[in-house]
Structure 1
Amino acid sequence: MRYSVIKPPTRKEQALIRRKIKEVVKEQGGLRPAARYLKIKPSYLGSLLDGTRTNPGDWYLRKLGLRRVTYIEEI
């Protein structure tokens with residue numbers, strides 16, 4: 001199910017995204033090799049890392065081993 005408006009990630013979620021990027025950068029030996037490995041443009045990956053961009057799409061999240069979960073539960 002697609003939503004027309006995606007809630008932006010919280011600070012905690014943004015920190016998780018940055019942590020996953022840093023892990024891949026460390027494993028690959030730099031930002032450009034990490035971008036090549038993930039098949040993401042280095043400029044976009046850098047923007048996610050420095051916080052310029054904060055709401056990556058589901059495709060980018062899957063590349064980082066993450067997924068967006070939105071649900072409603074009864075209380």
Structure 2
Amino acid sequence: MSSFGAYAALYLFIHILSLILTWWAMQSVKFDVILKNPNSPRAKVFMLLIAIAISYLVGQFFINYFNRSMELPYF
């Protein structure tokens with residue numbers, strides 16, 4: 001039963017780390033070319049939602065990779 005807690009903590013860590021990494025990588029994108037008013041609250045929320053969406057996909061990739069690698073001994 002304690003392994004469920006460890007997995008939950010690992011999943012949270014992976015998702016938070018991927019969010020930080022995505023936000024850091026997005027800072028190199030010139031959003032002022034794409035958005036009308038890049039300093040508005042709407043633009044900041046949009047950037048946050050894009051970062052969350054990308055980081056979710058990245059986090060899920062690493063979680064799935066981890067899960068599949070744990071199943072390899074049963075192959």
Structure 3
Amino acid sequence: MTKKETFEEKLNRLEEIVSRLDSETLSLDDGAKLFEEGVELSKELSIKLKEVKFKVETLKAKGKELELEPFENEKE
């Protein structure tokens with residue numbers, strides 16, 4: 001079974017691809033394959049960022065609705 005890559009690992013791979021695409025030593029076929037992989041990684045990273053953003057916004061909204069209440073055994 002293959003290990004699922006983390007967000008950071010995918011981002012590092014995308015940065016590696018961009019760096020390799022900037023080099024002038026790639027063949028057209030190799031460049032096209034790397035570009036395709038980069039586009040796929042970019043889509044996956046974008047989806048993950050949107051999911052995290054939604055979760056953060058949801059938690060922030062819930063946090064505004066919370067009220068602090070003293071503990072029952074707390075002395076004033």
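Rule-based calculations on the coordinates, nothing more; no lab input. These numbers were taken from a predicted model, which means no experiment stands behind them.
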### Task
Can you spot which of 1, 2, 3 the value -27500 was calculated from, given it is helix-only ellipticity at 222 nm (-39500 (n - 2.57) for each DSSP H run of 4 or more, over all residues; to 500)?
2
### Query
Looking at structures 1, 2, 3, which one was P(r) over Cα pairs in 10 Å bins from 0, in percent calculated from, given that it came out as 15, 28, 21, 14, 11, 7, 4, 1?
3
